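Visitor: Dropping the structures in below, format is structure tokens.
Any read-out appearing in this document is the output of simple, stated calculations on the displayed coordinates, not a laboratory observation. All values reported here derive from a predicted model rather than from experimental measurement. Cβ atoms are built from the backbone, for glycine too; each structure is taken alone.
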Structure P
Amino acid sequence: MSPQDTDTAFDELRLIHRALNGSKEELFQLLERPSPDILRAALRNPALDEGHLLALLRHTGLHPDLFTLLHQQHEPPAGNYQVLFALAQHAEVPAHIVSALLPRLYLFDLLKLCCLPSIPQDQRVAAERAIIQRIPTQPLGNKLTLARRGTAAIVEALLKEGQPQLVAACLDNPHLKEGAVHQFLASAAATAETISQIARHNRWKHRPELQQAILKNPRTPAIWFTLFLPRLPRSVVKNLALSPRLAHHQKLLVSEALGGKKQT
């Protein structure tokens with residue numbers, strides 16, 4: 001080993017010793033070092049506190065072993081929630097640690113994870129799934145907040161519940177996709193009230209595919225046949241007349257639109 005290598009190794013050992021025994025102020029400086037050995041030593045320092053850990057987790061390029069150590073040190077009951085949340089939102093945290101952390105996060109912190117642009121796609125999907133799993137047990141107020149602020153996957157899951165208040169909030173969510181609305185209209189969860197909510201909504205009422213889906217539902221009120229049928233191409237109305245899902249009074253309205261005998 002050359003004298004230069006010896007000096008480098010000695011400096012490394014000196015920094016490791018400082019990391020193990022240094023003051024709070026020294027720790028903040030040492031946590032800026034990229035060396036995994038120095039960081040591992042710092043994690044064993046009695047002076048280490050939440051502020052140090054949060055500062056560390058603001059860095060990228062951390063060794064995967066450090067995430068494991070942090071996770072192990074902050075298992076319940078000694079776990080610090082802010083550190084756990086910072087760990088969960090770090091872009092480089094291993095997937096198995098994310099899976100262990102998500103069930104311990106608050107509902108709306110999970111939602112924050114879903115909306116962070118720095119979060120990798122697999123972490124975002126895992127956070128969405130964690131939220132969706134909790135939806136059935138949530139009070140209506142939480143569900144309404146999720147319906148207004150949730151991602152496409154979350155709002156689609158809430159729409160399927162079919163509660164009119166939830167449906168109204170979901171329809172206003174900019175992330176909601178037309179395909180999800182179409183699926184809802186074809187499902188048993190759609191009622192006369194919720195179908196009418198979609199048919200009246202400024203964002204959705206002019207879409208031809210949704211108008212047809214509305215008219216194919218046997219629970220659709222007659223008023224929407226009166227309003228939508230004149231706007232549809234005759235070929236579409238003819239196909240609608242063949243739908244086996246229509247109720248008898250709906251078939252009469254379609255027949256009338258095609259020039260058949262009017263209802264009495």
Structure Q
Amino acid sequence: MPIIDVNDTKIYYEDEGTGPALLFLHGWATSGRVWGAQLPEFVRTHRVVTLDWRGCGRSDRPAHGNTMDCVLTDLAAIIERLELDRPTVVGSSIGGTFATELAVCHPELISAAISVDGPGFWPSMGMPLEQLRRDLRQDRAGVIAGWVPQWFARGAEPALVDWTVRQVLDSGVYIDEHFDGFLTYDPRPVLPGLMVPIHYLHGELDTEIPVAVAEECAALTPGASVTVIPGVGHLPHQEDPESFNLALRKLLS
């Protein structure tokens with residue numbers, strides 16, 4: 001099992017293909033497995049790296065260091081250790097925030113960021129994060145079972161929803177610390193000064209993060225574009241892989 005040890009934390013990763021580098025980052029509490037429908041398409045033309053960031057999937061689940069800064073430190077170290085040549089970073093949900101912050105904090109390490117239904121400033125304004133964290137402590141299984149189905153548009157495959165619930169329940173409880181950072185997180189002030197291009201892919205029917213969030217962030221980001229994928233919710237790469245892959249391929253070209 002491919003493991004890289006960074007910052008005293010063992011991180012699971014997969015590295016396939018040759019060509020320009022792509023680094024895929026999953027969302028909160030899931031794993032690199034969520035990109036399974038992208039791998040066959042993009043390993044044909046790119047070097048593709050997926051990983052389970054700390055606290056999730058097959059990586060270590062430390063009780064401390066579950067913050068954006070620590071994850072960014074992990075990612076910067078992984079890019080350097082794997083000798084990824086300025087990858088394009090594609091991040092889903094909170095992974096989109098990590099991609100954005102790599103562009104902010106480490107523009108020398110990446111060539112572009114693609115935020116897939118990234119939360120942007122929305123959690124600090126439109127989500128009851130403190131209540132969510134309390135509820136997760138009291139009834140994690142019940143809260144996850146009720147919340148995760150809302151990530152998907154109506155008509156999503158029940159098996160996909162159930163699989164996502166199992167992934168979330170399998171991840172460590174300490175990753176809830178990320179919600180504390182999002183209570184005040186707002187990238188809008190730094191977006192106009194970015195030197196690394198960012199583009200936004202967003203599910204039309206995302207009820208967790210409205211499309212308007214991506215549109216507002218893109219309006220502030222030099223050269224940015226928004227591609228709305230119709231008929232899907234918060235996880236377009238899983239709900240409609242064909243449309244997502246076409247949209248991502250167009251951005252990469």
Structure R
Amino acid sequence: MSDTEMQPRAEPLAGSLATVGLSKSFGGVRAVDDATVTFLPGKINAVIGPNGSGKTTYFNCVTGMIKPDSGSVSYRGNDITGRPPHRIAQAGIGRSFQLCRIFPRMTVLENMLVSVRSGTVLGKLVSARQRTDIDRARELLTRVGIDHLEHAEARDLSYGQQKLLELAGVLMADPETIMLDEPAGGVNPALIDRIGGLVRTLNSEGKTFLIVEHNMDMIMSLSDHIVVFDRGSPIAAGAPEVVQDDPRVLEAYLGV
């Protein structure tokens with residue numbers, strides 16, 4: 001892949017999520033360094049790289065969890081740089097986290113109902129008692145395969161089941177773009193296959209995905225487009241078969 005392929009796009013693809021010159025430092029450490037990336041709308045995109053390469057920090061900047069020091073984030077032609085997370089979610093971007101963010105003492109169904117309501121947790125539960133919300137929550141729990149656990153407390157689920165619960169919660173808001181941070185981390189092979197199957201099906205229904213993941217077998221078999229980070233910067237991008245043979249990627253991962 002030539003260096004010109006990694007140059008900033010003058011005009012991001014229509015409907016895409018893109019960053020230009022995105023940077024974030026913590027003290028003297030440049031966690032994200034001048035990251036200019038355009039993700040493909042309607043496709044399964046992956047962000048990979050060695051540990052400490054800035055992937056999760058990049059996700060956090062894009063989704064408003066932290067404010068970038070410089071650069072911009074655009075989605076579907078709109079500048080969303082520095083917006084709070086709930087505003088970015090309203091724009092059509094949903095995300096999961098490397099460590100599941102659930103309410104452990106609430107039931108599975110209650111976790112689903114609070115995921116799409118603003119205000120206090122109690123207020124969310126009260127306002128979410130509408131039959132349409134409950135029906136949708138149960139439909140999504142069935143879809144991810146944990147509907148039989150709707151009355152269980154979330155803390156009693158296995159870690160893989162908690163990952164499925166978090167994904168189902170993201171789907172409650174019906175986002176156009178779904179960002180998953182290490183969906184296969186700490187999950188057994190059977191559940192990895194289930195998560196992969198869900199991603200493929202949802203993508204076929206029009207959902208765009210951005211996935212940070214260390215499981216290379218999963219990424220290479222699942223992704224349409226891969227962006228590789230190293231030391232906070234994107235160093236390569238393209239189809240899996242192109243990226244895996246890129247000398248810059250081999251050097252970043254293997255030092256060869």
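Visitor: Could you figure out which one of P, Q, R the value 54, 36, 36 for Cα extents along the principal axes in Å was computed from? Working shown, then result.
Guide: On the way: P: 103, 39, 26; Q: 45, 39, 37; R: 54, 36, 36.
The value was obtained from structure R.
Visitor: Determine which structure produced the value 4.1 for distance in nm of label points 7 Å out along Cα→Cβ at positions 58 and 186, calculated from the coordinates; the candidates are P, Q, R.
Guide: Values: P: 5.0; Q: 4.1; R: 2.4.
It was calculated from structure Q.
Visitor: Ranked on relative contact order in percent (Cα under 8 Å, 6 or more apart), which label among P, Q, R comes first with the largest value?
Guide: Details: P: 8; Q: 20; R: 27.
Across P, Q, R, relative contact order in percent (Cα under 8 Å, 6 or more apart) peaks for R.
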